[in-house]
Structure formats: structure tokens, C-alpha cells
Structure 1
Amino acid sequence: MDNATRALRISCEYFPPKTEDGKHKLLAAHDKLQALRPEFFSVTYGAGGSTRSNTRDMVLELERRGSCVAPHLSFGGDDEGLVLELLQVYRDNGIRRLVALRGDMPSGMGGMSQMVYAAELVEFVRRHSGGHFTIEVAAYPEVHPQARDMASDVRFLKRKFDAGADSGLTQFFYNADAYFWFIERCRAAGITQQIYPGIMPILNYQNLARFARNCGAEIPRWLHYRLESLEADATGSREFAEEFVASLCRRLLDGGAPGLHFYTMNQAEPTLAIARGAGLI
């Protein structure tokens, strides 16, 4: 079955804007991204009052606009009572999806008894909410930066699924072979759930390189030099980046990936250009 006839799941990710202007721009981008007919939109999460409330408010705003929304959720620095309150707010407002993530503890809190790992969070949500939520979890084709090796990273992922997660969303990457090898390792470990590749548009190479170093994503050496050579050519850099990421999407889908999860950076046009190049719209 080719990509034009098989059902592909598309989803898009936002971060919660901190200003009114940012909110207006995100909502305008959200309207344009409806062209992709995403199954859901996810909104990232940060522990701490203002960031957490920004996530909640944007999730509820998008839900009011008729979109299926999956708020990100973690335990980092938040006690169980706060997380339970948030789960209840989401249930009361018709939210039926979550992205459950590991939460890093703020400095100075290392001695506290606190659930941190995503598998514990998935189990917590299932214990308190049953099957109400469809739960997505993170996966790392190029290995989590704190994992000992691929085998241990896959074992951690399996624990998330064994705890009740429904499917996975990967960290972004630019090497399709890394994804396919990762999927082979997951299947060999007994993971049967679908794992959706995360797609990051290339907007600013220096920012991307810094982000990639922090999260353990690899930028292939040849791609690094190609993007560096185009830094003075804004149009050429944009066109190359869009076509490169679109070709990555085509290869992933042709190789059997069940869909794509776009890290939109709260912008519509870069994701839509990639989607057009990949034949999705």
C-alpha cells in the first residue's frame, strides 16, 4: 500500500507562548496547520506555576476551538497533588490525550522523594484515570543522552509501554537509518506499539546545532557543512532545508513509518512547505 492510500497519522507540536502577541501568532499558525488534518496537536510543558499555567491555558483554548489536543505532562518539581489537579482539569474539559515525559528535578531538590521517570508517570495516570487518556511517550532513535547504550534505552521505553502507554513520539533526527534501526531494536525487544518519527524544520542552523547538542540528536557531518555554507544565503538555505527534510519524510514514509510528528516551532509555513514536498498536501 502506498502513502497516498494508507492512513497516516500526522500530529503537530507547539510550545506555550509567553506573551499575547505570541499567542495571536500561534493561533494564526494553528489555523493554517489545519490543512494537514492532524490527529492531534501537542503543547509542551514546564514545571513551575507560570509555565504550567501557560500550557494549560493554551491547551484549553485549542480544545475550545475544536482541536484534539495532547498536553505534555511531567513530574519534574511538581508534587502528585498538583499533577492530579491538572489531570482533573483536563478530564473536565474533554481532553483525552497526554504526552507523558520524564521530568528533570530542579536544582536543590535532588533529595526529595519524587517520581521522575516517564514509566512512573504513565503508571500514575493509569492508576488515577484508567483508560480515559491516550498516552504518548518519548522515544530516542539516536539514544537518550543520559542512557548507557541503545539496549538500556530500549528497555526504558518498553517499561513505558508496559506501564500503559499507547504510542511513541521520537526526538527529532536527520538520519532515516537511525529510525529504522531503532524500530528493529524495539520490535526485537517485544515493543509492538507504533512509534512516530519527530520532524524538526531547519530554521536557524546555529540554534538547531546548539539544541541538538543538548538533546543528543546528531546532525550528520555533511549536513553541518552544507548548512554552514548557506548561512549567508537566506533563500538558498531555506529551500535546501525544506527539500532535505521533505526527502527525509518521504524516505521514512516509504520505509513504513506510520505517520509524522512535526515540531512546528509555533510557525506554519516551514511545516507546510515540508508537507507539500513530502506529498502530504
Structure 2
Amino acid sequence: MSKKQLIMEKSLELFATNGIEATSIQQITEKCGISKGAFYLSFKSKDELVFGLIDYFMGEFIADIEQSVNEKHPNDNLLYNLYHTIFHTFQKHSYFAKLLIKEQLKSFNIELLEQMNKYNEFINAIIFTVVKRQFPRINESMHADLVYIIKAFIKQYGELFFISNYRINLTVLCHALVEKTTVIAKHTTIPFISTDILSSTNAECLSPTKEELIDLLTKKKTEVTDSIVQRSIELLQDDLTNQQLSPAITQGLLKNVKEDSHCKWVAYLYELYVKKQRTVL
């Protein structure tokens, strides 16, 4: 585990106990057994640490969703996989979600809102793709409405995961929501929301530039300690310029990178970039 990952892990424990605002950098460094100087080498401030935690959780969250609904899965299972992956993450990280919601209610932070909006664009694009593949026969004018309906289900039923002692059968919940969504998709005829309201209906359009991706890979390489992951990142980074690796080797390297949960997001962005380049060509 790198020093940056250690700081994130231990600070999260303190945030869960004391809240973000009440936790000091001094408490974090004592919990980690490091100096303040070592903390500032990883994060310039506590705000940057909080944003780093959000980046980590949201990046892993979106990468996991995409992995569960990509082209390798049959169309009939996509909606179930989508609901299951999202709600499983809610179960696993409910304490962090509650902490984040509480913090947002305390203060208005424009940078935090912009960050969350960026991730929301990716989620919209993934759900839009699921709708097109799961319901190929419905009128295209209904696609955007279904995205909003699915997100409404996720938001409202997701609140159950933040209620203490409420026991949830995840399988039953996901099957129930697939049934409800399917009924709406098959019988709704009046569209209300235009696709124009969605900033993007294709996640590939949100992929970073080559320069941005190289910067992300360079930064991530300094944060990981596993030599295989480091070497895989180096090879992927070189291939952005030289383009000598075969698709099979690239997929193998990305699989290595995804083994580190802190690298799932950058691996997902790399895949988006590659898909976008193939489309252009």
C-alpha cells in the first residue's frame, strides 16, 4: 500500500467517527504514523484529500458499472446487472455515501458539485447505452425518459441502504425494479425528455485527450506499489505514442491495472480513449 492510499484509508476511518469538518490533519497524520510533511507530499490540503476520496470511490463505482454492462454481457441481463452493481456498491460503501451527503448539506462547494456533475455525465451515458440494448424495440424518443426513470428508481430505492437495520434482499430488489422498468418501457408512449438534456449519450465522447490520459497514467504510476501494475501502466503509456501493442496485449495489461482498485478508473478511461480512436479511424 502506498503512502497516499494509507492516508486515504485512515482518514476515512476518522471521517466516519468524527465527520470531515471535525477531523484535523494532525489527527490524520497521527493515525497514519507519518509526519505532516509526508501528508503534504501526497495532498496539498484536507480538501484535496476529500476530493481524492471522492475520485477513488466514484471512479471505482463507474468502472464497476461499465464492467457489468459492457459488450461481453447479453442484452437481456443488462438492466439487472446495472441495478445490482449500483446497489451492491451502496451496501458496501453506505458509510461513505452518508458521510458525503451529510457534508454536502453542511456546505455549498462549487468544486465538489462540478466534480459530481462530471461523474453524473458518465453514469447517464452508461444508462443510456443499457436502455438502447435492453429495449431495442421501443421508440427512440423514449430513451431519455427511461434514463431518468431508472435514475429515479436508483435514487429512491437507494435511500433504503442508508436506513439503519433495514434488511434488503438485493436479488429480489433488482428483479422487482427490472420488472417495473420493463412495464414502463413497453407501455409508455408519450415522451417528455429530449436527449438534448443529456450532456452526452455516449461515454466515449467523454473520454480524455491523449495528453490528459498520459498525465493520469504518470500520476497513477507514482501512487502504486505493485511492480506488475507499474510496468503495465508504463507499457500502456508508451503505447499511446508508439501504438505497437496488439489489442490482446493491451487488454491483458488493462486487466493487470484493474487488479488495483485505485487504478480501475484510469483503466476505464483508457478503454474509452481506445474505443474513441477506433471510431475515428
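Coordinate-derived values only; no laboratory data. None of the values given here were measured: they were computed from a predicted structure. Cβ atoms are built from the backbone, for glycine too; each structure is taken alone.
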Identity of the structure behind 1.05 (criterion: Rg/Rh (Cα atoms, Kirkwood Rh), for residues 95-246 alone, calculated), options 1, 2: 2
Ranked by Rg/Rh (Cα atoms, Kirkwood Rh), for residues 143-206 alone, which of 1, 2 sits at the highest value? 2
Suppose Rg and Dmax of the Cα atoms in Å works out to 18.5, 54; of 1, 2, which structure was it derived from? 1
Quick check: 3.5 is what I get for distance in nm of label points 7 Å out along Cα→Cβ at positions 63 and 223, calculated from one of 1, 2. Which structure matches? 1
Computing helix-only ellipticity at 222 nm (-39500 (n - 2.57) for each DSSP H run of 4 or more, over all residues; to 500) gives -15000 for which of 1, 2? 1
Kindly point out which one of 1, 2 the value 13.1 was derived from, the read-out being mean count of other Cβ atoms within 10 Å over residues 191-198. 2
Parent structure of the calculated result 0.60, given that FRET efficiency 1/(1 + (r/R0)^6) of positions 79 and 231 (r between Cβ atoms, R0 = 41 Å, to 0.05) is the read-out and 1, 2 the choices: 2
